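Just so it is clear, none of the values below were taken in a lab; they were calculated from the coordinates. Quantities reported herein were computed from a predicted structural model and do not represent experimental measurements. Cβ atoms are built from the backbone, for glycine too; each structure is taken alone.
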Structure I
Amino acid sequence: MSKTTAAVRADQLSQRDTWISIGIIGMLFFIFGFVSWVNAILIPYFKIAFTLSNFDSYLVAFAFYISYLVMSVPSSYLLKAVGFKKGMMVGFFAMAVGAFIFVPAAMSRTYEIFLLGLFTLGTGLAVLQTAANPYVTVLGPKENAAQRISVMGIFNKGAGILAPILFAAVILRVGDNELFQQLDTMTPEAKDAALDELIRRVILPYSVVGTVLFGLGIFVRFSPLPEIDTEHETAEVAEANSGKTSIFQFPHLILGAVAIFLHVGTQVIAIDTVIPYANSFGIGLMEAKVFPSYTLAFTILGYLIGISLIPKVISQVNVL
């Protein structure tokens, strides 16, 4: 394989531009977290608004994350064809489209259209994450890569702490507990009217989100981020990879993929199920809406440990 490693012109950046670039990538990870972890509120919210079963409500998470499986490999071809910065712009535009799909979905109160919007959001996010993660490695010394990953994790989880709280503040009202309790006793006409009003509360926040995502796509396209060169590799890398003809000859890559699969899976289960779990104890949505934020706050502790210990106290390899 002649192009196994990305050689980047990041070494040509001044220290100031390097920090600016790291800040931009941090912003991207914040956006990733905000869009991803708001699902923790959408799952119970849609369950009420569409009177769904537990299984059907978790199609929110399925529609969002299945896009990663579908789009991860096509994302790499897109980035190779148009470059990383243009590719990230496309990713932001796709996410904006996904957010705007929420408008007709809410107007018609059609769950399937919401799922399409979530899939489209996830598609854009798959492109963005495919592009953003290599930057974490190349923007700075490789010995500190794990430390930078921890910093990006804090951006991601910090957004996740804010997202459920802010989203719940926008779409939930003080009297909603009473409304939720009365739904089963309403006439069909009154119930439909109440649920229509409930689901249409997402129109304004997702219209704002879509507009911001579109603007961020333009911003990233013309930002000072260095372009990643996937056409060339250093002599050291070329020598190390000579004779390798299959991706399975890179065990660190395979193990990393397994690690990320398990890491993301455990996070999604913990965060996206905590509100329904609380509901099983009789704790309503209005009280449980902050539980995902608490869960994410504890995950930040691990990242803080990584920043403080790696590589000064313990090496990246030993941590792994």
Structure II
Amino acid sequence: MKIIVLGSAAGGGFPQWNCNCRNCAGLRAGTLAATPRTQSSIAVSGNGTDWLLINASPDILAQVRATAALQPARASRDSGIAAVMLMDAQVDHVTGLLMLREGRRLPLYCTTSVWNDLNTSLPLARVLSHYCGVDWHELQLIGDGPGMRAMQAPGIGDIRLTPVALSSKAPPYSRHRMYPCAGDNIGVLIEDIGSGKSVFYAPGLGMIEPQVEAAMRHADCLLVDGTFWSADEMIVAGFSKKSAADMGHLPQSGEGGMIATLDGLGTREKARRKILIHINNTNPILDDDSPERAQLARHGIEVAFDGMEIDL
């Protein structure tokens, strides 16, 4: 199984077009040791030819141009993208669907909650019905509370997908914003059936609940929420009055943060790879020379970058 990180930044990318924070200004001026990043998305394949696109970023066209594997050129019009899976209905994860409108009918995997948002609050499915069209496949969460159900997406090789319900935030325009329900946000455990190797992908993660910890302990590789370094990052920067938790993200630092969570998984079960993705432009870990980046390295935690390839 191969995973390609198409985009590793949070909404707005890095540098964000209108932002003059230390990171964005430093990158533009060439005074910061950092790499530009597009908005988060990954592609997964079991055969190296047919790919499942997980989240369709507004930057998808640039990401496809930068990723030769997504354009195998087997016909006069072709794409390596065999299907799309959505983790939520956030703008930075779904609006790239519009950029795929010239292609063939699009198999789309998402929860009922996300599908409803794509037909009402942000009606991309209705728009696409006038172009390529969408075939919706429901991602089901079993039980009365958050749960899991494994499935396979036809056409991408021997890959098993287990949606994992997360506590995060539905988009501001969603009817679920103030009344969350299971399925607004998910992660996914992706397993290679042949090798048994797996990766857990959760770019938006607000809380470590039992089903999340179970998926993290099972996985050989973690691609998890790296949005903010600190709980009050956006408040201190003067960009928002909301904390990381208010936005549905678990910060890296502090008690119960992502570093402590990843450390707590230990290494006795397996030597797993730990990678942060969906990194906000204000996060100091974007600076390769920052003490925060050095702290991650001491804990064996990597920072995703566009074009990063993971083989399992």
Structure III
Amino acid sequence: MSTANRDLALKKIELVPGKRVRQKSKLLQYIWFNRYLYLMLAPAVIYYLIFHYAPMYGAVVAFKDFSITKGILGSDWAGFKHFEYLFSQDKFWQVIQNTIIISVYRLIFGFPAPIIVALLLNEVRARLFKRTVQTVIYLPHFISWVILGGILINLLSTDNGVINNIIKAFGGTPIGFMSDETYFRGTLVFSMIWKEFGWNTIIYMAALAGIPPQLYEAAVIDGASRWQRLLHVTIPLIRSTIILILILRLGGIMEAGFEQIFVLYHPGVYSVADIIDTYVYRIGLTEGRFSIAAAVGLFKSAINFALLVLANRLARLMGEQGVY
């Protein structure tokens, strides 16, 4: 190496630490300038660290013969024994099947509902009527499933339920919405949509509010009808929001709604309503088989993660930004 090249290389090496110091200084200045924003973000970060990231250490229980007296560190390693046991059980595959079926039903029938309602409300010009409808459909979201479960039982009971009383008044036979395996999944999906679709419309209403009105004015000048404005202006401009929510929903496909099902189901409908979360609850807390429950939970989380990555990849192939 020549003397000139050596001197140039030494100068570059000397400049690197100084550059790093300047970059670090700029980063600290940026953080300090936005300190109030970071302060507002801190509670959410602390919440996720404590309740979502710290408990991840407990996943090691799935690979141990966990004993309460020995603790997580003191328990003996079991390797993949618990996973092999699960995969050999017909009950495990049944709860997997129930979880997927219920989640797919909720996705097919529940995902489009808030989009349709938001698009309809966006076309309403009477503000009082629009606000009244929004308030009415939002309300069920703030009611817990424990209360809604009691309401559904009073509405759908085969003995004195309001719906079945109407059916009997017209000479029909009472339908076991809550007790018949044929109708129970439909009852779950319908009640979920009833509770959550109004709240989910907030996201799409916010996206619709961000569409520049000049685009609609230009479409009207070009002679576009309402239906054409919907197809060529509204939907394309909220497409990214729809795909983002869809990715998140696909990433949670193994989450079929523990609280709802736990409140509404009973042993008579276990064959169609027992999902992964309720199965984990029974074998983990009721039977005390913590290692098996941890193995089920870890398997579910791995499937959700894989689906999230796949959905995000497909979104990027479609030209959308995705979630990362």
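Taking -25000 as the value of helix-only ellipticity at 222 nm (-39500 (n - 2.57) for each DSSP H run of 4 or more, over all residues; to 500) derived from one of the structures shown (I, II, III), identify that structure. Traced to structure I. Look at Rg/Rh (Cα atoms, Kirkwood Rh) for each of I, II, III: the largest one is in III. Each of I, II, III could give distance in nm of label points 7 Å out along Cα→Cβ at positions 163 and 275, but the derived value 2.4 comes from II.
Check the numbers for relative contact order in percent (Cα under 8 Å, 6 or more apart) across I, II, III and tell me which is largest.
Comparing I, II, III, the top value of relative contact order in percent (Cα under 8 Å, 6 or more apart) belongs to I.
The maximum of distance in nm of label points 7 Å out along Cα→Cβ at positions 83 and 107 over structures I, II, III, that is, the highest value, falls on I.
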